[in-house]
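Computed from the coordinates by the stated procedures, all read-outs in this text should not be read as laboratory data. Predicted, not measured: the structure shown is a model, and the values here were computed from it. Cβ atoms are built from the backbone, for glycine too; each structure is taken alone.
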Structure P
Amino acid sequence: MTENFPILRKIDKNLPIPFYYQIIQVLREAIRDAGASPITGEIPFPSETELCQAFQVNRGTIRHAMDMLEQEGLIYRRKGVGTFLRTRRVEVDLTKLVSTTDDLRARGWLPGTQVLSILQQHPSPHIQNALQQSDGDTVWQIFRLRLANGEPISLQNSSIPTSLAPDLDQKDLSGSLYNILQDYYALIMASASQVIRVRLATPDEAHLLTIDEGTPVFDFTRTSYDPTGKPIEYLESLWRGDRYDLFVRLRPGY
């Protein structure tokens, strides 16, 4: 083992639990411990040979466990170099309503956006209902790929009533959509309701996010409101599960 990655627990081969699953649990714990250290830079992950010796299992079992950890975004492989811990994960504070652009800049990252499409169309029933629109009303549907330091991190599909932002398609949507809505249309995101699910990326989503098909992703559905409670955006966004952790600070509910 490397000195920065000690494995403090063994697996119990008498338990009716698959060896690879026990190994994943032990390695997750070791990864959390290593990530809490003040060490900067790349932290080497033990080799397959070292792990085989540590857990006294065959190479196939170790590879299965490492594949699962890589899918979770906890480790990454550099061909011809080795395997390393992915210590730079991002915590998303679910209690804050902030634009992706401003959030990335606050973290010291360079935000980027690729506008994939912007269309004026009649919304589907669930979007019409969320935005409290009448039959015949239209929305701008804006599909964008968001990047951090040039790396794809999120797909975002925003629906904005065209009555609230008539010429939105003429604006530069490569930056903060929230800032555009506020600066040009006096639309302020004051509150939001949000549902989060976890699912597997489709082939098209995986291609855009540069991940493997079937990789777990966070699926956010959010309706944002102005200070009067009027809905101004319906957002469907997909976030890479190998880069993000969700964070919530809980308070007593009484």
Structure Q
Amino acid sequence: MNLKIRISNFKSLAAAALLPFLATAAFGGAPGEDLFSAGVQAYRDGEFGEAARAFRQDAERQPSAGAFQNLGNAEWQRGRTGPAVLAWEQALWLQPAATAARNNLRYARSSAQLEAPALAWHEIASTWLPAWAWAWLSAVSLWLVAAMLLLPGILRRRRADWHQAVAVTGLTVFLLTLPAQFGLFTRSRIGFVLLPGVALRLTPTQEAQEITRLGAGEPARCERVRGNYFYIRLNQAAGWVERTEFGLICPR
């Protein structure tokens, strides 16, 4: 595990779109900045377990690309490939321009012989901007169309050609954001196997027949949930895994 990574000392401003995360950790009463600083210091001291707990709780408190990038670094140093891959993917979900997370994923997948998730064209489009930016573009463009169509009448003014031009532009932008919005929805169902040797089962029970064993960091799509199990689909197989064995990019 000789991945050359640098600890990130910044917290991303684009931290709006990820839902609250599931893990709890120590450092329970510390403010967010103290958690992040504690994680950085623990990482520098070689206490990667403590660093991972600090960064995980910091990301739970206020999701940010910086926290997830550093969480991935700490998990990788602990030899936990699955959680590291998931954390770096979550960093890219929040900030597609996070070059360090992208480079770390490329290295980790090359060294562990893992595939990247296969994305449809609309999912690829959704990676061009952070999730919050697509929502902002959709809302602003739609309000712009409404304003150009309604305000002239409300203000008792004649509708000019430029009103119509702006409305058409706003509608065009809104329509162009729809594939990316759909891509965000479908991409949110992508997740990663967290542990090595996870059993993919035929039914959602401990006694079910095993279809195959999965490696840590393998990508899959969650198609449905039943109790404590996810039904996931990989390239060559589909079946049930326990919730604790599989992490979604955007947890439900």
Structure R
Amino acid sequence: MSLQKTDALVIRQTDFSETSKVVTFFTREFGKISAIAKGARRLKGPFEAAIDLLTTCRIVFIRKSTGGLDILTEAQLASRFRPAGRELFRLYAGYYVAELLCDLTEEYDPHPDLFDEACNTLQSLAEGPDANRTAIRFELAVLREIGQLPAFDVCMGCGTPVTPSQTYGFWVSQGGLVCANCRKEEFRQNLIQHGSIRLLQSLSQPGVAADRLTISPSQMKEIRPIVTSAISHVLGHRAKMFRYLDL
């Protein structure tokens, strides 16, 4: 066993006993971990609000070498997720961030860039002007980090580069766009114009200032089904939070 310290984001909680919880964290240095928080269910527990869902905190834990649950020893609150105006979409989008981190990452597989992206996403969801754009950027960031980002630059059927003159379909099982020549009838539902493709390309890139991108309602109608289907394909099912986000 070894004592470890790291910055962490709380992404799940479950009751473990009358007084304790199992808390799942997404950490910057270690990736996803699950630890027993002894006494966390008590009225005045040792961790108080530091391990509430979607809080960021500095934790100290004992890493078990036998494959069992880690043991949380300290948690110091850094920030809490509090959407401005108490908008339900922003709150549910925060829960969606936690769901994707829980379901699409592996134990002890660190993704420091994804940790930073998740923290920035929660801040943008709480304070930023466009929660839909913020959610899409995070979805694409998760897909990029786990190696499942669709190709938005070539046709997956013939390999020709995307051109402004064509409308494309989305071939989810092959992970990318398909041109008119290669498109079958089943790909006609999710059609996308070149302007929307350019937005997807920009939103997919790390370091791009997404808040400077403007997405029109018509472009959002093209982009959202593609991102939703890509996430669902990787998950193997529809995300639980889709029903609350109306995706």
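Here mean count of other Cβ atoms within 10 Å over residues 74-81 was calculated and came to 11.9; which of the structures P, Q, R was it taken from? Only one of P, Q, R returns 11.9 for mean count of other Cβ atoms within 10 Å over residues 74-81, namely P. Work out the source of 0.90 here, i.e. which of P, Q, R gives that when FRET efficiency 1/(1 + (r/R0)^6) of positions 50 and 138 (r between Cβ atoms, R0 = 35 Å, to 0.05) is computed. Among P, Q, R, the structure yielding 0.90 for FRET efficiency 1/(1 + (r/R0)^6) of positions 50 and 138 (r between Cβ atoms, R0 = 35 Å, to 0.05) is R. Thinking of P, Q, R, which structure, once Rg/Rh (Cα atoms, Kirkwood Rh), for residues 114-193 alone is computed, gives back 1.08? Computed on structure R. Work out the source of -16500 here, i.e. which of P, Q, R gives that when helix-only ellipticity at 222 nm (-39500 (n - 2.57) for each DSSP H run of 4 or more, over all residues; to 500) is computed. Of the structures listed, the value fits Q.
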